[in-house]
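A.B. asks: Next up, some structures in structure tokens.
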Structure P
Amino acid sequence: MEDVRFEIRVAVDALQGQALEDAIIDRLCRRIGGQTVHWPMADRLKRAHEIRESFAGGMSPRTIAKQYGVSHRTVENAIAARAEEG
């Protein structure tokens, strides 16, 4: 994902407006064209971040799952994703 951010930053620095939009699309197509890509929904990203913060604050995964109305596995996945990121 860091490579994609870099590519977008390069495009933003170089262009504006419609040209910017075209450049971003072009770079994304070159970078990930032909691949299946999963783009998480923004609300899920926010929720995962909040789950990780709750866990870091000492809340148990079971309590977090109840608070957010998600499964225990969803909480575990959010915590594990953070551990993988470093």
Structure Q
Amino acid sequence: VTHVMEFGHLCYVHVSVDSFSHFVVATAHTGEKARDVIRHWLQCIAVTGVPKIIKTDNGPLYVSVKVQASLQTWGIKHVTGIPH
């Protein structure tokens, strides 16, 4: 998640990179909370399909109950890498 001042109220850019194809999806959001992560991943899924695994750091927004429940609903395994 990156903070960008020029977007006005959409000042957070969430970025996902497919580690196989290196395809990048970047979406602008109003925050960096669990709901924003879920919205970003829904937009990624709409473009690339449902992944089998998502790897993130273990930041609070990625390991939240809300995000974990969404991943479980979609059948996506969540792997954490570098500690936050």
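A.B. asks: For distance in nm of label points 7 Å out along Cα→Cβ at positions 42 and 58, which of the structures P, Q scores highest?
C.D. replies: Looking at the calculated values, the largest one is P.
A.B. asks: Ranked by FRET efficiency 1/(1 + (r/R0)^6) of positions 10 and 66 (r between Cβ atoms, R0 = 35 Å, to 0.05), which of P, Q sits at the highest value?
C.D. replies: Greatest value across P, Q: structure Q.
A.B. asks: Tell me which structure, out of P, Q, gives -9500 once helix-only ellipticity at 222 nm (-39500 (n - 2.57) for each DSSP H run of 4 or more, over all residues; to 500) is calculated.
C.D. replies: Derived from Q, not from the others.
A.B. asks: Let me ask something else. If semi-axes √(5λ) of the Cα gyration tensor in Å, for residues 26-73 alone is computed to be 32, 11, 8, which of P, Q is the source?
C.D. replies: So the calculation was done on P.
A.B. asks: Of the structures P, Q, report the one carrying the highest value of Kirkwood radius over Cα pairs in Å.
C.D. replies: Of structures P, Q, the maximum of Kirkwood radius over Cα pairs in Å occurs in P.
Laboratory data are not the source of any read-out in this text; all were calculated from the coordinates shown. Computed from a predicted model, the values in this text were never measured in an experiment. Cβ atoms are built from the backbone, for glycine too; each structure is taken alone.
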